[in-house]
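In the part that follows, the structures are each spelled out as structure tokens.
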Structure 1
């Protein structure tokens, strides 16, 4: 029978701890060591480990926790022919009184739970989907920055006794009002001008990202889904693309209940005996 080893990686920016567990047995997972955080260092370390264990490189099954390192490691190892999965760190079992946490212990725990089938896998999105998702998230960041810049300017003017009496804020008349303001102190006038420049910069940045999203939509494989979502009231390109980019392939959800569970849009529950109590939505999802 072919021997399979389950490899657990505790990935960080500059170092990765490695442990292995023999498949088909109840033996304890064994700590191997650490390597650098680069892709080449990981590949070299896994090839060295396979040689040490006396198995083929492709007989290794690798798992690591989702985190700031993204999916670059998984994509590279899959291209090399390895079976690599990414696990959800929030779904791992943790002992209530576990006070010691080290990279070595984490790597051993990942390898053991991976072998035992106790992990929850995270979907690794295709490169094209992730690129559009990154653009969508950058647009969201730009929108948040624009909101903050506007709030700073409004707070600054209110503190100095200036209130806009018009009905539509940030419209053409409102912006003309702001540009025409003259503050008593020259230093405060500089602050006003800088806040206006910040708002204009954020607005141009937001427009560029929105335009980029619309350009990317033409060649995206999920364009038919985007068009279908836009048939609903309140959906345009940006909202539809953001939702689809975050959810990915909807066919991976077998029913609406599993989709709502993924999103955390299901009620919390604390029931015992004949009493049943449901509370607010869990928000335990993306």
Structure 2
């Protein structure tokens, strides 16, 4: 699946300043040619999809790409019946006649523990078969997997014909253990979407007091590692956030980087960071 190099996550951060700011951010992104928006049935209890649909209404359908997710809302349900209802509800909230990408959401060992294998079986018999049927019918263009656990993503890729994988927060300046997943994707042609390149905050703010790492307070070990990265950035005159945004796309398997923005101004800053020149010596020192 061909995707723009930068996508906008439409979860709680993007909606933090209200509907008017969200709409302004979407309009600014479309004007700038950034036409990929990622949402989920989970986000804001479905309101993220509704707001995105409202913001995109009136824009030509071929100007933008939308991805959403199924399987997680108030609880987890990867059954066939739930998946059908979820996709139909997403189409309705977004006001679209087809979805570019739907991903099975948050099916991972880290979340499900002893129930993981049972839920994988449920998803492959239920959600996967339903999404594959929607893909054949053209209601969904591509199907994929999204989770904050790269090994679980790889499990699912080995069980079905998926087009896309989104290992959120798994391939960043801080986390590179997921190279087996990326190498697998490069070999089989599965597109990788690197979501959460800032690991939910710390790679944008730096190791400041109260910095968040994957939605919780950063540990002393993570803070120390980020300070080390910041020292390399300082030596080469590179903004930490620019390095964090650009790092994932250095791997040939990564098609797009998805980041949350809360305003048009923040979107502009991220777009500028994505274009900031970074010397080869910085990347050499970071390897």
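Each value in this text was obtained by applying a stated rule to the coordinates, not by laboratory testing. Please read all numbers here as calculations on a predicted model, not as lab measurements. Cβ atoms are built from the backbone, for glycine too; each structure is taken alone.
Match the computed value 14 of relative contact order in percent (Cα under 8 Å, 6 or more apart) to one of the structures 1, 2, and report its label. Derived from 1, not from the others. The maximum of distance in nm of label points 7 Å out along Cα→Cβ at positions 24 and 40 over structures 1, 2, that is, the highest value, falls on 1. Computing mean count of other Cβ atoms within 10 Å over residues 8-15 across structures 1, 2 gives 21.1 for structure 2. With Cα Rg over 2.2 N^0.38 Å, for residues 16-151 alone computed over the structures 1, 2, the top value is the one for 1, the highest of the group.
Match the computed value 0.00 of FRET efficiency 1/(1 + (r/R0)^6) of positions 56 and 160 (r between Cβ atoms, R0 = 35 Å, to 0.05) to one of the structures 1, 2, and report its label. Only one of 1, 2 returns 0.00 for FRET efficiency 1/(1 + (r/R0)^6) of positions 56 and 160 (r between Cβ atoms, R0 = 35 Å, to 0.05), namely 1.
Across the set 1, 2, percent of Cα pairs over 35 Å apart reaches its highest value in structure 1. When FRET efficiency 1/(1 + (r/R0)^6) of positions 88 and 168 (r between Cβ atoms, R0 = 25 Å, to 0.05) is compared over structures 1, 2, which one is greatest? Structure 2 gives the largest value of FRET efficiency 1/(1 + (r/R0)^6) of positions 88 and 168 (r between Cβ atoms, R0 = 25 Å, to 0.05) among 1, 2. Kindly point out which one of 1, 2 the value -15500 was derived from, the read-out being helix-only ellipticity at 222 nm (-39500 (n - 2.57) for each DSSP H run of 4 or more, over all residues; to 500). This figure was derived from 1.
For the read-out FRET efficiency 1/(1 + (r/R0)^6) of positions 136 and 232 (r between Cβ atoms, R0 = 25 Å, to 0.05), a value of 0.00 was computed from one structure; give its label from 1, 2. Value 0.00 for FRET efficiency 1/(1 + (r/R0)^6) of positions 136 and 232 (r between Cβ atoms, R0 = 25 Å, to 0.05) corresponds to 2 out of 1, 2.
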